[in-house]
Structures are given as structure tokens and as C-alpha cells.
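Following this line, the structures themselves.
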Structure I
Amino acid sequence: MQKPLPKGWKWVKLGEVADGEKFSIRMGPFGSQLKKHELVNEGIKVLWIENIVDNEFKWLDNKSITEGKFKQLEGFKVKPNDILTTTMGTIARTCVVPSNIGKAIISSHLLKISPDLSRINPTFVAKYMSSGFALRYFDKKAHGIVMKGLNTSIIKNLPIPLPPLSTQHKIVEILEEADNLRKLRRQADEKMKDLIPSLFVRMFGDPATNPKGWEMISLGDVCNKPEYGVTATATNSFIGPKFLRITDIQNGNVDWNKVPYCECSDIDRNKSRLSIRDIVVARIGSTTGKAYLVRDCPDAVFASYLIRLRTNDSLLPEFLFAFMDTKSYWTQINSVKGTRLKQGINIPVLINLKFPLPPLPLQQEFAKLVEGIEAEKARQAEGKKKLDELFNSLMQRAFTGELVA
């Protein structure tokens, strides 16, 4: 049931506020209409779902099509102020097409909406489409078992609370101001990501060239016996320890609140129990070689698709983990892995990785600096959380008429 709206507002369907021109709401071309071999490096740009990041348009070095192909697909062209949304994968990522778009078309898994600008501020609609109100609607209506998707009918029938155009402009102005604070936070986070790799190179040099002339060693020389994890079934029931899997490691972090549990024997539990400063490495799949340094954890074991490394007294895990983010590490991993995602890597591959071993005092100095950087990251993450909460609160109030009079 739709909630009552303030005076002057009304509920409309998204399809009702398109500009009414031909192809004003249209899904991207099917695969048979645009094939890979028809893409070229220079020409008229093709927009993909990757062009929408954090509900904003992002310029990429997109593949293009020829003028001749564009004439065949002209019904899929976009223009400034069109609204784009993703229809597969992470559905309903939404943005407004920038004014300098030039000639471009959408690809499959994108849908474009050309709004009636006499009634609609496109940014108002785009922000509503990314709000909790709209996302709940899309999640309920989306189809598909393995991967959820949206179709044109679902999107056209999205109910939108429509205030007068002047009110839309005011709401957008407030939300944009709040969103700019979040952008600054994201920019600071991006810079923070580069600090540890830069510090590593500054203190130790490139491991591939070993400019300090330190002894080259194999990982097996400075690690206790690596181990594979436990084979078990993940469950949300509180029946045993937390069960860390490859998919629980995102951007170098683990949200332990979202990690499931598992039932395992006492022998497996003791053998595979994680400790602070353990390093686990993905041994199979598209993220083969991805590493995670355990900085805190509850009672937890790790899954069989992970390999645990524990260093001895001559190697600090902070140094090893930073090395595992270098080009030298990935060159060695990729030379073994190649394109064989299912075969991945194993313990013999890891223990034969080569790198220079710096003096322990220098490693300790590095670890101390890393500790400070990680503490700052944690503070920034808390600040980001508060900004997100503020923005979500503003979004909630914006589309119920509580934000502006």
C-alpha cells in the first residue's frame, strides 16, 4: 500500500514520466545484435554496467562500434540527462548520463530512460531508484534463480513519489551536498589503499630486483608447515565455530558478523582454528592467490579452499602479507596458475615463492608503521559508516516529504 504524500506530491509510475519519444525506455541490445567481433578500439562508445560505479557515471576506456554499426543500433543511443540502470548482476545501480557523453549506445544489461525534463529532475529519479524504497521493490519483483534480473515492465512500473519540479531541485541539492561528503571519504579511502604498498617499496625496494642485495629465500624456509582448511558445510545455525571461506574475504577485510558457522570434529577444529596474525591464501577459482592477514577473529576455522601460512621468528606476517600484494608475488602466482582456475595453486607452489629477506629490525619498523595505518583505516571506516547512515536517513526523509517543506 502506497503511503500518503504531502500536498502537491503524487504517486506516478516511472514509465509515465518518460519523454514519450520513441525508445524513451529501452533495454540494451541482445547479444545477437551486438557481437564481440563487431567491437573496435576507436569509434562510437558502447556503455556497459561497469560504467555505473557507486550510482554515478564513470568514464572507462570503453570498446566502440563503427558508424555503420551505430546506424543499425541507433535506437539504443543515449543522450545527456538520460537515466541508466543495471538489469543484471547487481541490479538497479543507477546514474544520470553526463552532458559531455557525445555519441554512445547502451549494451545489454543496461536500460535507459529518457525523462520528461519539464516534469522530472533526472537526478531526483536516479537517487530514488537507488533508495531503499526502490531497491526493495526491485528485489521483490526481480526474476531468476542463479542471478536476479529486471525487465522493462518491472522498471516502468516502479512507483515514484513525485513532488513539484522546484521541490525536486531542492531535494537533489541537499542530497548532492551530503553525497559530496561521501565522495571525499571514498577518495581518502582510495589514497589510503596505496600507503602500505608505497611504504613497502620505499623501505624494501622491488622484490623482483632486490636492490638492497638481501638473501633470496623460499617461503618454505621461513614458514611453519602450511595447512589446508577443513571441509564442512556452512550454516547460519550456531552449531560450531565460524567458517571462513574465500567469498568472506572482500577487499582485504572480513565482516565476521556475516561469516557462517560449521559443524566439525574436535580434531578438525583444533587443527584449523585461526589465530591472530595467521595468513590465509585462496588456492582455487578466480581469486587464486588472494591473501588475508587475520588481525582479529572469533572462534573460527578456515575452509578447504584456503591455505594457512604461519611464519617463523625470522619473518613477520605483516611483511609477508605486504609482499603478497606486489607485482613480484603475482608474477610468480600467475606463472603457475595461468588460465587454469580450477587447478589453482597448492602448498608446494606457495613454499617455493622467492623473495628477499630483510633484516628483522627493519621488518619490525615496517610492522609498526603498518599498525598505525591500519588504525587510521579503522577510524576512516567508522567515519564512512556514520556518513552512510546520515545519507540513508536523508534519503528516507527526502522521498516521504519530510526533508523540505
Structure II
Amino acid sequence: MKILYILGNFPKVSETFILNEIYQLEKRGHRIKIIAFNNPEEDIEHDELSNIAAEVHYIDSIRKKSIYKALPTTKKDVKALVSLPKTETMIKEKIKNLYRTKQMSKILDGSDYDPDILMTHFAHNNKYSVEHLSSIYSVPWVIEVHAADIFKKGRKEQGSKLLRYPQKIVTVSEYNRNYLREEFSLEKSIDIVPVSIRPEKFEPKGLKEKNKIVSVGRLVEKKGFKYGIKAFAELKEDYPELEYTIIGEGELENELKQLSEELGVREDINFMGYISDQELKKQIEEAKAFILPCVEAESGDLDAMPMVLKEAMALETPSVSTTVSAIPELIEDGKDGLLAEPKNPEVLSEKLSKLIQSKETREEMGGEARRKIVEDYDIAKNIEVIEESFRKTIT
């Protein structure tokens, strides 16, 4: 198949699952082309990025002086304008999407690439341009929805309108599918394609365990890191030599550092920022436990099934997380990890203590965790589910 990926930002540190997906599709012989609206120019180091062969095209940025270029000048432009969904009410947003459509048409018309299907991630308003392109070229499109694009306040009305248009909707968990059906009133079929990893990339190397716990993620509210820091402060009373490494960057960095100062544990917490894949794996595998204390943010945003939990599980580092959204679909409490109610540092501390004090428990849960990832979350297996969604959409 010739699959045209239309993405908002590419490549993006927090969206390595898209790299994994494209990498595996290419390995299976599919011809991929990528059109992205923006290059975030992040300092990203991932093996998959250097291994994918897909051509990447970026559309010209939208500036006030260039908006006039979005006005219809050809039959294709008129068709796109007519196909503008009535629900896309803001004139400014309509013009931006028509501009994006014209830019994408220019890229396609200047090549010999005739896509069989259009694929995109995240139900944001800029994806109306994918509907326009689909209409112009009579090519079906598939959208995969994740977390912030459907859970944030205000997304219900916007998302339910946009999601009427794709020929196929894909999401990452049963929790998400139920949410879409109940909150978005979607009656069309929704396929579940778990965001998966390459277990062989996260093969444990038998590194010597260190007296520390680790967290990874953007330093934003929904990750719940302030509860992780509070839980760590409680643990320090019983485990004075314990250290805490937090890997990632974000808007709450200064606030979290201030909290650790107030709790008297700043010297024992290492804020590392973004690091390479190799260093990330090393930091996680060396830890006695991995903690991701996810919560629902005030905006309604929350994680669905964080990829980094799967990476920690593949490395056999036992994980402690919360019962938010689809995380209980990934972690079976007491078997391959431990779960706590969100925003409860006392219980988080108790769960972590169970792992810290018992090497046998850590090894048993770590082994079970890797088995689950290899069986259920291997991208080499689950790519077949994506392919089947594409085939059903085309036929």
C-alpha cells in the first residue's frame, strides 16, 4: 500500500509511537510518504528516525501575507471549498485548512505518488484539511485518536464533529473506545490498535541495580509528578539513601523543584531533562522501581496508556502507576505492577515500599511485566492490526 501520513508535528520527542508505526510499515513493504505542518526541531535521538526511508515534506508556514493564496483559483480549490464542513465555523480556521490543503495538493501533484490511503493522528481542527484532501483525490482516510485530543475540556463538541468524516477511526484502548461512544455519541466502528513498542529495543542487559526510583515524562500536570515527589519524601523517612531521578522537561519544572525544596528532598532528586535512548534505558533498568503517578488535569487532559510504562515493563523494572483511564488495562495490580488511586502520595509511597524492600517481588513483577509486553504490545505483531484497518477502509 501507498500510505500518506499527514501529521501536525514531525518528528516529536513525545510521539515516538508514530516513528515505530512508520518503521514497521516500511519493513513490511509499504511505501510511506509524510506531509507535516510543522517541524518542532526538537533535539531527538531515536533509532527509528534514522532508519525510516519515507520522504518528509513540510508545508509552507501560514503567514498573514500568504493567506490570500488560500483563495480558490482552480477546480480543485473550488471542490475543497465546497467540501468545507459546515461545522468548521470559524472563517479563519477554514482559510487555514484550505491553505494547508492547497499546499498538500501541490506536493502530491508534483510527484508520482498516488496514495491508497491517508493516515493521521490526533483529532485536532487542523485535520479538517485531511478531509478536504480526501475529498479532492477520492482517497479514504483513517484517524487515530489518543488522549488530549479527546479528553481535554472543549474537545467533545469539536472532536465529535470532526470524527464524522474519516472512513475509519482507530484508538489505543478499550477505555478510549467506550469514551468515544458514550461522550462523542459515535456509532461508527472504532478499531483498537494499542500503541506498541519494540521489545527487542528494551531488552534488559542485567545492569547492576541502584538505590533509586525513576520517572519519565513531560513535566506537566497530568503526569502527576508532584505526587511522586511527595511520595518520595515519605519514603525517605524509611530509606534515607534512596534517590529519585525525573527525566523530562516541561512547564512545571521550576514548580516541581520548588516543591522538592520545601519537602527537604531537593538534593536527592535529579532532574535530568531529555536524554538519549541509550541513557534512558540505562536509567530505567538501574532503578528499583519506575513511578508514573498520572492524574486527570484540571483541563480534563489525561494519559490513556503511556508508552513509557510499556518501556519500563519491557526492561523488567517494576512499575507503580495509578488507576487513571486505560492504565489498568496495561497493569494488573499485584501481578505485573502496582496501582494506586490518583493524587494519593501516601498509597504511592506504600506501593513503592513493597518493591524497594523485596528484591524477590521486584524480580517476579518485572518478569511478568516483560512477558505481557512481549505478548500484547509488540509493534511487530500489532502492526498487523493497523494493516487490517487500512485494508478494511480501502475495500
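Just a few scattered comments:
- Given 0.5 for distance in nm of label points 7 Å out along Cα→Cβ at positions 237 and 349, calculated: source structure among I, II: II
- Taking FRET efficiency 1/(1 + (r/R0)^6) of positions 5 and 221 (r between Cβ atoms, R0 = 35 Å, to 0.05) as the criterion, the top structure among I, II is II, with the largest value.
- Across the set I, II, mean projected area of the Cα convex hull in nm² reaches its highest value in structure I.
- With helix-only ellipticity at 222 nm (-39500 (n - 2.57) for each DSSP H run of 4 or more, over all residues; to 500) derived as -10500, matching label from I, II: I
- Which of I, II yields -0.60, -0.69 [log10 I(q)/I(0) by the Debye sum over Cα atoms at q = 0.10, 0.11 Å⁻¹, for residues 149-380 alone, calculated]: I
Each value in this text was obtained by applying a stated rule to the coordinates, not by laboratory testing. In this text the structure is predicted, and so the values were computed from the model without any measurement. Cβ atoms are built from the backbone, for glycine too; each structure is taken alone.
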